[in-house]
1. Using the calculated result -0.90, -1.11, -1.20, -1.29 for log10 I(q)/I(0) by the Debye sum over Cα atoms at q = 0.13, 0.15, 0.16, 0.17 Å⁻¹, pick out the matching structure from I, II.
2. Quick one: helix-only ellipticity at 222 nm (-39500 (n - 2.57) for each DSSP H run of 4 or more, over all residues; to 500) came out at -9000 when computed from one of I, II, so which one is it?
3. With distance in nm of label points 7 Å out along Cα→Cβ at positions 51 and 147 as the yardstick, tell me which of I, II scores highest.
4. Starting from the value 30: which structure in I, II was relative contact order in percent (Cα under 8 Å, 6 or more apart) calculated from?
5. Match the computed value 0.50 of FRET efficiency 1/(1 + (r/R0)^6) of positions 187 and 211 (r between Cβ atoms, R0 = 35 Å, to 0.05) to one of the structures I, II, and report its label.
6. Given structures I, II, which gives the highest value for distance in nm of label points 7 Å out along Cα→Cβ at positions 35 and 155?
7. Quick one: mean count of other Cβ atoms within 10 Å over residues 139-146 came out at 13.4 when computed from one of I, II, so which one is it?
8. When Rg and Dmax of the Cα atoms in Å, for residues 59-114 alone is calculated, the result is 12.2, 31; to which of the structures I, II does this value belong?
Structure I
Amino acid sequence: MTRRKIEYWVIPPKADAEFAASMEQVLEVYARPYDFRYPVLCMDEQPIQLLKETREPIAGTTKHPRRVDYEYERAGTASIFMFCEPLSGWRLVSVRDRRTKVDWAQEMAQLLGTRYASAEKVILVCDNLNTHTKGAFYETFEPEQARSLVRRLEFCQTPKHGSWLNIAENELSSMTRQCVTGRRFATVKALCEQTTAWHEYSNARQRGVDWQFTVGDARVKLKSIYPKLVA
């Protein structure tokens, strides 16, 4: 029996007007010059399994690396929130026990009251997850505060099956490879310490994002996504 290798990929839809419309909206947002009054903020999130060591690891020496036992104990889950400003080279990683609507709304409120306190409106690029909604603020805060927060946000949602358009997903992938993969974290606190160190180091380097894929590129390279008009 012949085994064939399978590669999992995000396969774009064909002739999908809604996908094309959402994609072009995101690409137009990325093409805007930096404006501190209307900053573009991308966000994404992912769950992570917390793992506790069952035996004390052996410290590394000049002769052998750090040794960790194969056996581990599950210690619950956590959620990583990634926020990034592509043009300013700033990102923030936050870790919570859960990723409910309330958790997301609290994270957004914290940013709007600190880093973006003087911004007129934040352009938020995110996916269509059911926790990323205006209603989440009303489930978390009193109506007056909820409305004041919603008023300062402009949602720009990526199309379904178009998560590659979210720059925060790329940042989250990089952070996961560089900071999380191959390591065990038993507590939210331990995970938070390491992810904070990662974003502080990245911010110190001012590593911005040079996004070059434009609406014009999309209309040529992804033309199968656009519906064929009948004359």
Structure II
Amino acid sequence: METKTDRLIIFVKWPEKGRVKTRLSAAFGEEAVLEIYRCFVEDIIGTVKRSGFRPLIAYYPEDAGEKIAVWLGDDNDYILQVGADLGAKMSNAFQLVFERGVSRAVLIGSDFPDLPAEIISDAFSALKSEHAVIGPAKDGGYYLIGFRLDTFSSEVFDGIPWSTAGVLERTMSIFTREGLDVHQLPFWRDIDRPEDLVDLVKQNMDKPFMQSKTMAYLQKMFN
């Protein structure tokens, strides 16, 4: 449950052809991929809200702010992603919320539509005692990262080989170098390739995520 000193940040792109989930487009077509991405975003926001958080949507690109607010509604807060690369954008988002008086902040992406609410809650709980928290992804990246105000380090986002299998390893080495204790959450799978979508459906046939927008669309698409 969110408190006034907690903040949950979600990174979201405006769904534009050729700009989101590009590795899926060759298999399923750009129109279908745009709808898949919309479902991903709406489902993870729904999970966050059911967990008791008011999401802070960090959006991109700059000219998409009004469109994203119309799409996702006025019961979220919005900021622009600012920075030369993904690391700078994440670092700047953390710095912004900490400047606004937040004590604990967690950031997630939108490539994990079936991420359970319990993992988000566990991330904030871990920050009561740990310096930082990270959710490792099965592809070598991470799906979640969080800090306390007094332990935030922008160094964690510097010199990272983004979109490679070395993201997590490099990030963990910086945590160690900075002397920060990190709580690791369970591994989770992000959705980048056609086989990831197939696995998503198989893994959730008998789970609550079966009722999601993502699963409804994928079942229609695959049948």
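1. On the way: I: -0.90, -1.11, -1.20, -1.29; II: -0.74, -1.01, -1.16, -1.32.
Attributed to the structure labelled I.
2. Details: I: -9000; II: -12500.
Structure I accounts for this read-out.
3. Values: I: 5.0; II: 1.9.
Sorting by distance in nm of label points 7 Å out along Cα→Cβ at positions 51 and 147 in descending order puts I first.
4. Working: I: 30; II: 22.
Matching structure: I.
5. Details: I: 0.50; II: 0.90.
Only structure I yields this read-out.
6. Working: I: 2.2; II: 4.9.
Of structures I, II, the maximum of distance in nm of label points 7 Å out along Cα→Cβ at positions 35 and 155 occurs in II.
7. Details: I: 13.4; II: 21.8.
The correct label is I.
8. Details: I: 18.0, 50; II: 12.2, 31.
Considering all the candidates, the number was obtained from II.
A short reminder: the numbers here are calculations on the coordinates, not readings from a lab. Small disclaimer: the values here were computed from a predicted structure and weren't measured. Cβ atoms are built from the backbone, for glycine too; each structure is taken alone.
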